[in-house]
Every structure is written in C-alpha cells, then in structure tokens.
1. Here volume of the Cα convex hull per residue in Å³ was calculated and came to 150; which of the structures I, II was it taken from?
2. Can you spot which of I, II the value 4.2 was calculated from, given it is distance in nm of label points 7 Å out along Cα→Cβ at positions 80 and 176?
3. Going by mean count of other Cβ atoms within 10 Å over residues 104-111, which of structures I, II comes out largest?
4. When relative contact order in percent (Cα under 8 Å, 6 or more apart) is compared over structures I, II, which one is greatest?
5. Compute FRET efficiency 1/(1 + (r/R0)^6) of positions 40 and 72 (r between Cβ atoms, R0 = 25 Å, to 0.05) for each of I, II and report the one that scores greatest.
Structure I
Amino acid sequence: MNEPWNIKTDDTRKADSKPTFIIFCEDEVSEPIYFKYFETPNIQVNPIKNQKSKIDNVFKAICYCQNNDLMDKKGNKYFLKNENPQVWCVFDRDISNDNLVLQTENVSFDEAIETAKARGFKVAWSNDAFEFWVLLHFEDANITNDENKNRVTYYNRLTEIFKSLQNPNDDLIKALTHQSFSYKQDLKHENNFRNIVRPEMIEKTKIAIKRAKKLEEHFMALNIPNHEKSPCTLVHHLIEELLQKGGKKI
C-alpha cells in the first residue's frame with residue numbers, strides 16, 4: 001500500500017509533523033502542475049491527477065483515504081482522522097448545456113461540497129471551471145455579464161490575453177506560430193502550461209486572490225446555493241494555505 005506522502009528513512013522530522021497536502025485534482029495537467037509549484041522544504045504537496053468532478057471527486061478522495069488509513073469510522077460513515085495531512089478536493093461545476101441533466105449536475109455539485117466538508121476534507125471549487133481562476137490573474141470579472149458564467153468565455157479571453165502578452169518567452173512565441181492557436185488547444189499541454197502559463201500566473205497571485213475574495217464575499221451575502229454562485233472560485237483558499245504553510249516566495 002502506498003503512503004500518501006513520501007518521507008525519507010533518514011528524515012529527522014516525524015512523518016506527521018510536516019504539513020502535507022493531498023490534492024484531488026479534476027484534470028491531468030493544469031491543476032497538478034500548478035499546485036506542485038507551491039511545494040517547499042516546509043511542506044509536501046501531492047496532487048493526484050484525473051480524479052473527476054463533483055461528487056465523483058469526493059468519492060475518490062474518501063476511497064483513497066480509507067485505503068491509506070487516514071479515516072476513522074464513526075457509525076456508518078468515515079471521517080478524516082487528523083488535520084494533517086490536509087485533503088483537498090478540487091473540481092469544477094462543469095455546467096451542462098443539456099437541460100435534462102442540468103438539475104442532476106447542480107445537485108451533484110452542491111452535495112459534493114457538503115459531503116467533502118462533512119468528511120473533514122477541504123474544497124477548492126470553481127464555477128464554471130478552473131480556467132476562471134487562471135483568468136482572474138489577468139483581469140476582473142463582470143458578474144452582471146452572463147457570458148462570464150461559461151468556460152468558453154474564459155478560454156476565449158485567455159487566448160486573446162496570451163496572443164497579446166508583452167515580451168512573450170520562446171515557448172509562447174513557438175506556440176503562437178500555430179495558425180489555429182488557442183489557450184485550450186495549445187496551452188493546456190504539460191510543457192506549455194508549465195513554461196508559459198504558470199510563470200505568468202505566479203507573479204500575479206496576489207491580485208488573483210484579491211479578486212477571488214471579492215467575488216466570494218459578494219455571493220456569500222446573497223445566501224444562494226453554491227451552484228448559483230457564478231462566476232466564482234474558491235481556489236484562493238488552497239493557495240493561501242499553501243503559501244502560509246510553505247512560505248513560497250512569489
């Protein structure tokens with residue numbers, strides 16, 4: 001059985017003394033590469049790729065923690081034993097254009113958040129997509145514009161932003177030679193996200209956090225279900241925790 005974090009046998013620190021983040025990521029590339037950046041000698045960051053969205057993400061987190069003896073059973077349910085490691089579920093709403101499944105998807109999103117919290121996990125959701133968190137590094141969002149509730153808008157805006165980026169590095173210059181260049185097609189690949197997108201995000205982290213907090217405060221005051229809080233993201237909660245515990249200089 002694999003341990004959820006790696007501790008060297010000659011490490012003088014106890015395994016449970018080093019803050020550890022186990023992050024269940026919805027996607028395979030952007031989120032794991034991004035979150036891993038914040039690892040320092042002070043913290044261990046273990047992103048787990050391709051853990052699906054909404055309630056499926058939470059189910060996978062529960063199973064993983066059960067299998068790695070991170071949960072206690074109380075009655076008929078399992079709960080996280082300790083605050084370390086921190087277990088984070090990162091997923092999107094992924095709004096559906098099919099009205100027949102929309103209600104089910106909304107329930108899955110809301111129940112996933114509540115179930116995760118009830119088990120002792122933390123949640124960094126995005127509505128509608130993680131790319132909204134990326135976009136907040138470059139510009140604020142007009143919440144009165146319904147187009148900002150859809151990931152297509154995020155991809156289109158990010159495409160235009162990276163097309164017009166000042167002083168593009170060599171990797172971006174190469175990507176821009178593609179006649180059909182777009183953020184979704186070209187910058188979500190592993191190397192390009194790591195070498196092009198992530199550096200641009202890191203230097204703008206503080207402003208993204210500020211913008212995300214403003215949106216969160218707005219929607220909290222409305223007292224509405226989480227699936228209606230759009231555009232919105234809580235990824236900044238995870239980033240602030242990583243920065244606080246890890247001490248990464250940004």
Structure II
Amino acid sequence: MMNAAFAELGLDWHYLALPVPPARFAEAVRALPGSGYRAANVTIPHKLAALEIADELTDTARGIGAVNTLTFSEDGRIGGDNTDAGGLLDALGDPLPASALVLGAGGAARAAVWALREAGVTVSVWNRTADRAKALARELDVGAGRADAELLVNATSVGLHREDTLDGLPLIDARVVADLVYAAEPTPLARWAEERGARLVDGLEVLLRQGARSLTVWTGRDAPVEAMRRALVQAPSSTSAQA
C-alpha cells in the first residue's frame with residue numbers, strides 16, 4: 001500500500017516491516033534515522049511506548065495519549081502523531097452514528113474513543129478488565145461498560161489469531177460494526193456483522209485511511225488513496241494485524 005503510494009507520487013522511498021520486541025523498542029526507534037529512515041508507523045503493542053519516545057507531539061497524539069506515526073527530522077528529533085483517530089472517522093464516513101461502544105483499552109481503543117468523542121458521538125468503552133475501561137473512560141470523559149449503541153468498534157486483539165472466538169465480547173445490536181483487526185480471511189466479528197446485516201467497516205479500510213493520513217504527514221502531499229486501495233486489496237497476505 002505505502003510502496004504503491006510512493007511510486008504514484010514519484011518518491012524513491014521504500015516501506016518495510018520491522019518486527020521489534022517491546023524491550024528493544026526505544027533503542028530500535030532511535031537507531032532508525034541513522035539507518036536512513038525518514039519515518040515509521042507503529043502498531044500494537046508499541047503505540048503507548050511511541051508516545052513516550054517522541055520529542056514533539058501533535059495535539060491529537062497528546063489528546064489520545066498514543067502515537068502511531070513517527071517522523072524523524074534532520075536535527076534528530078522525533079515527531080509523534082496519531083492518524084488512527086482521523087482514519088477511523090474517514091472510514092466511517094458521514095453521517096456518523098450518534099452513539100458508540102468501543103471494545104478495548106489499548107492504543108487503538110484510545111484513538112477510537114477520542115476521535116468519536118471529539119466528533120460529538122456519545123461513547124462508552126468496555127474491556128475484559130473493567131478497571132482498565134473505567135480508567136480510560138475517566139481520562140477521556142466518556143462512559144464505561146457495556147451500553148447499547150448504533151456503532152460497535154472492536155479495538156481488542158480478538159481476530160488476530162485464527163482460533164479466536166467472540167466469547168465474552170458484548171455483542172450489541174449495532175447497525176454499524178467497525179473491526180480494527182484485519183486479516184486475509186474475514187474476522188469472527190466481520191462474519192458476525194455480515195450475518196446480522198449490519199454495515200461493516202473492516203480493518204483494511206481503516207488501515208487504508210490511517211495510512212493515507214500518515215503519508216500526508218510525512219510528505220505534505222495528498223495521498224493517492226485509490227492506488228493505495230488497489231495495492232491493499234491485491235496484496236497476498238497470510239497474516240493478521242490491527243490498524
């Protein structure tokens with residue numbers, strides 16, 4: 001997706017996947033500029049750690065309390081932004097549902113809760129560990145616990161592994177379901193949503209939209225969204241991840 005965008009824009013840039021264990025995250029990120037890297041996306045489980053390592057934060061990243069987009073300046077400073085929030089709203093489109101239940105309490109959930117709240121949506125957050133949901137709800141001034149809503153957002157890790165099930169998740173009667181997990185095959189939540197006839201916003205569309213925003217942050221240019229979508233849809237994949 002990103003390499004297709006670079007080619008479309010005539011940029012001699014290359015996008016690579018770098019698996020980094022949490023214990024080596026700070027060391028690895030600080031070494032990237034010296035290795036020729038201009039920027040990076042950060043995914044689960046590093047979004048909170050990326051907030052701590054950034055020297056400069058956008059208002060969005062600071063408000064969410066998590067970073068998914070890093071930019072390395074020539075003076076060695078690291079800029080942190082969060083495009084998960086805007087990417088989710090772009091993927092949902094207008095008009096937004098009036099209410100939402102967000103499942104999860106990690107970096108992706110924080111972005112979803114913040115984005116929806118800022119857009120005027122009434123939000124409640126749920127987590128298997130209730131204290132984590134309550135802490136996030138207090139911090140972002142939203143509701144905590146299961147609540148009926150028009151939109152259900154999965155920001156948990158459910159769906160990352162083939163054996164995952166929906167057991168224990170509060171599956172409400174939502175008319176729109178957004179699953180931030182994407183995989184080569186439909187996730188359990190995506191199958192459930194489609195069986196119910198709910199409108200599904202899948203993780204690939206959210207990934208596309210947040211990636212487009214990251215690209216604009218790095219280059220200052222409009223992202224070629226359709227070229228990115230074609231590459232994303234056509235790319236063979238055997239892995240699962242979270243946008």
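FYI, it's all coordinate maths here, none of it is from the lab. Here the structure is a predicted model, which means the values were calculated and not measured. Cβ atoms are built from the backbone, for glycine too; each structure is taken alone.
1. Values: I: 150; II: 127.
Of the options listed, only I reproduces it.
2. Details: I: 4.2; II: 2.9.
Only structure I yields this read-out.
3. Values: I: 17.0; II: 26.4.
Largest calculated value belongs to II.
4. Working: I: 22; II: 19.
Biggest value here belongs to I.
5. Numbers: I: 0.25; II: 1.00.
Between I, II, the highest calculated value is found for II.
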